[in-house]
Structure P
Amino acid sequence: MRYTLTLQEHHLTELKQLVLKPDGYERPAILMCGFSEASNDIWDGGSEMRFLSKEIIPIPDNQINSHTSAMVNWDTAIFRKAMKRAKENNLRICLVHSHPEGHEQFSEIDDKHEKELFEMIYSRNGGILPNLSLIITCSGVLTARACTSNLVYHQIDFIRVMGSRYNFYYKGKYTVIAKEEFSRQQLAFGPSLNADLSKLRIAVVGNGATGSATAHLLARLGVGQILLVDKDLVERSNLSRLHGATSSDADLGKSKAAVLAKFLANIGIGCRIRKIEEWVVNAQVRDALKTCDIIFSCTDDNSGRILMNRFAHFFLVPVIDMGIVIDPAKDRKEQLETLQGRVTIVQPGNTCLLCRNIVNRQLAREEDLKRNDPVGYLRQKEEAYVIGENNPSPAVITFTSEVATMAVNELINRLTGFKTNGVEKHIIRFFDKGIDRRPHISPDEDCPICGSDEYWGRGDMTPFLDQIN
């Protein structure tokens, strides 16, 4: 079993404010966490328990019985309330405290006090799922561990902090020896970027024009693990823009995912590739996505986008969604009516794809109907109850590849902070006008996804993503 922790960036900021004070004394707080269980890790075949920060319960100073720079003792009244909330909402409890003197590991005092608290949790709430604890040092180092129901500790070996920046904490981050292939990259951004990229597990959903370009860029950058998801087959009309595809692939009707996987593996710089030749709404795909750190959404599938829109918030896995629109001019007085590309970051705190009107619910329902009941779909199409299939959209490799580059560069920006104007949330590039725009759209007040934090970090639920089919 692998244990990992994902923190929303604003939660970490609040925790630091609560437990790190100028007087140098230890202080506690309680972090309530959702969780995600992946029983068959697509990368290594094991299991992963992923804790997801959901909400913070502060412990005010008047509830602290005594504390020094090396220990803290606090009233358990708030803790009992936290246990009740965890039981009622199927959440896990994370005990948080500071180490003002900078010690990065749990002390013997921590072991003793935390064991007593974990015993209380399992005695009152029962169950076998682990709870956890987190240390925050004065320098900002994070160390965490899980405690199972038999009171055995297990190190949490990977901590993600996701927000305006993407930060990762893991053993050996600053001692990784860079491969020669990425030495020029290291000259630009230092060794930590290469180290982070080598650790990341990134899914590319949709392996067509933008998807194949995105996956190619990620592999060349040194991303350690890439999951490819697509059920479509290579066709002759794809060859002008599919990275890695050949005419023989089209003639043999090979899948886009399989062709792209072989192409990336043959680069030979150590990227582990996994592929699933299914639609993103497939149960196998969604379970695999639960083992990923970041998702690139390169599909024009409305149903899949709606799923990923929710997934990003429930599981705190950012979705970098992209699209391109090329519309020929109807009157032919001008060559093109529209030529624009878009990159949207979907994660807690950003306006979601539904509120931005990027996805169409009716088309999503029709896509699901076509996959699950093709006969019924054709019948409704004949009866004009569905919009039906549109003509093929225009596509040009230079523009699809540029949108992919925009998206991957935003990942680099969130890892390094190289853009002086901050991070992008939603950017539209008007290729024909040579300008970028960043329209601000506020969440709908009644949007359950981005208009409220109810689902942020909720993790596993029944039904999945709280959706009723």
Structure Q
Amino acid sequence: MTDASLPNTGGAPKSGSLHEIDARTKKRNAAEKRFRMYGVAAIATGIIFLLVLLFAILGNGLGAFQQTFISVPVYLDESKLDKKGNRNIDDIKKVSTFGYNPLIQKAVLKAVVDAGIETPLKKSKDMKALISASAAAQVRQAVIDNPALIGQTVEFRFLASSRVDGYLKGRVHRELLARDKNIDAEHLDIVDGLKEIGVVKKTFNSAFIFGADASESRAEQAGIGVSMIGSLFMMLVVLFLALPIGVAASIYLEEFAPKNRWTDLIEVNISNLAAVPSIVFGILGLAVFIQFMHLPQSAPLVGGLVLTLMTLPTIIISTRASLKAVPPSIRDAALGVGASKMQSVFHHVLPLAAPGILTGTIIGLAQALGETAPLLLIGMVGYIASNPPGGVIEGLMSPNSAMPAQIYEWAKRADPAYYERAWGGIIILLIFLVSMNTLAVLLRRRFERRW
């Protein structure tokens, strides 16, 4: 009986319009609106934390890009620097920096007297606290380079001491001088007077970007330039080793390797290596490259080898993902027109996966650039590189430091000027990291093909 009527349930049919929102739909819409608000609040909170971090980095580190200098004319006394008067370079070199310090201190005192600054500090040696310990070496090198300067009055621009620099940057305060044995209020009065007449100036500090590290007593002279070169050589080692090895391993695993337990074991171990703490790779590098292979400690070559091991899993995983993203139809079409398996991979699949491979490689390099723990284990934190390397071989084999290791070293030193330089080094490191990640995004968008 197909036309039998349905039994009456006893309830009247609900009336209403489809354009009216019922209570259940309102509840669902309210829940969706709350979820969107939670998402916006999460994004806003993340942005606030990022801004706080950015302002903290800039506020603490921008001071490292400025430095205080003292410009004074120095009389290069012949009786002190060339007693025989024959301008023999060997005799001139025998005068150590201790012979130049009195000349510099006397020049600073003369500038104070000429400026009419009233001070109880009447002796030239009282001016020692105003000048960097590097000033004597600066004058000595100028005299060795040009012995004809002896007997003349030459204008020099010296680095001020870290305390004077900190005073002009607000890092050193007068009320705390009682606990500071390096400088006192009388010295700061002199600094104020010399600043008014332009003898003391705070200018851009290019030596921080291009200079070398310095000892504990010369914080005002420290720069990150040489450690940047060390990081460059390490990244070259990582690039020339990790890229071909990682890409070749990815191509084999993804395109040629049979799917069995052995390849499954390899894939699991690659994924596990990507999650291994970086300090484990440092211990491995210490044991294999230094203690077993006897490679030089603190060398960028060893650091690059360690970072290569650490970067390989990242490159392999990203490269395999890029190869998987290429549609199977590309492979089938190549094989259908007579190409071999290798030709289809290298002539068709690999070029299409190149943007993802480059992106993964750059991100892996950026990750390696910021690593510190592996470098601590191979000694790159304990070496002060005072000069840039003379060539590629020396740059790879000679002891050097790297930017993250240099920042770590500065952060643990006692002088507050090094703390400021640590923040400045973080700014430079972040510029490199942001640039590399931006390049990765641009490359992906430039060469990416949508299927």
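On relative contact order in percent (Cα under 8 Å, 6 or more apart), which of the structures labelled P, Q is highest?
Max of relative contact order in percent (Cα under 8 Å, 6 or more apart): Q.
helix-only ellipticity at 222 nm (-39500 (n - 2.57) for each DSSP H run of 4 or more, over all residues; to 500) was computed and gave -18500; which structure, P, Q, did it come from?
Comparing all candidates, it corresponds to Q.
Computing Rg and Dmax of the Cα atoms in Å, for residues 191-278 alone gives 12.7, 43 for which of P, Q?
Value 12.7, 43 for Rg and Dmax of the Cα atoms in Å, for residues 191-278 alone corresponds to P out of P, Q.
From which structure (P, Q) was semi-axes √(5λ) of the Cα gyration tensor in Å, for residues 71-126 alone calculated, if the value obtained is 23, 11, 11?
This figure was derived from P.
Who wins on distance in nm of label points 7 Å out along Cα→Cβ at positions 215 and 319 among P, Q, i.e. which is largest?
Once distance in nm of label points 7 Å out along Cα→Cβ at positions 215 and 319 is worked out for each structure, Q has the highest.
Check the numbers for mean count of other Cβ atoms within 10 Å over residues 343-350 across P, Q and tell me which is largest.
Evaluating mean count of other Cβ atoms within 10 Å over residues 343-350 on every structure, the highest lands on P.
Name the one structure among P, Q that Kirkwood radius over Cα pairs in Å, for residues 295-438 alone of 17.9 was derived from.
Label of the originating structure: Q.
Computing Cα Rg over 2.2 N^0.38 Å gives 1.05 for which of P, Q?
Computed on structure P.
None of the figures in this text is laboratory data; all of them are computed from the coordinates on show. Keep in mind it's a predicted model, so treat the numbers as computed, not measured. Cβ atoms are built from the backbone, for glycine too; each structure is taken alone.
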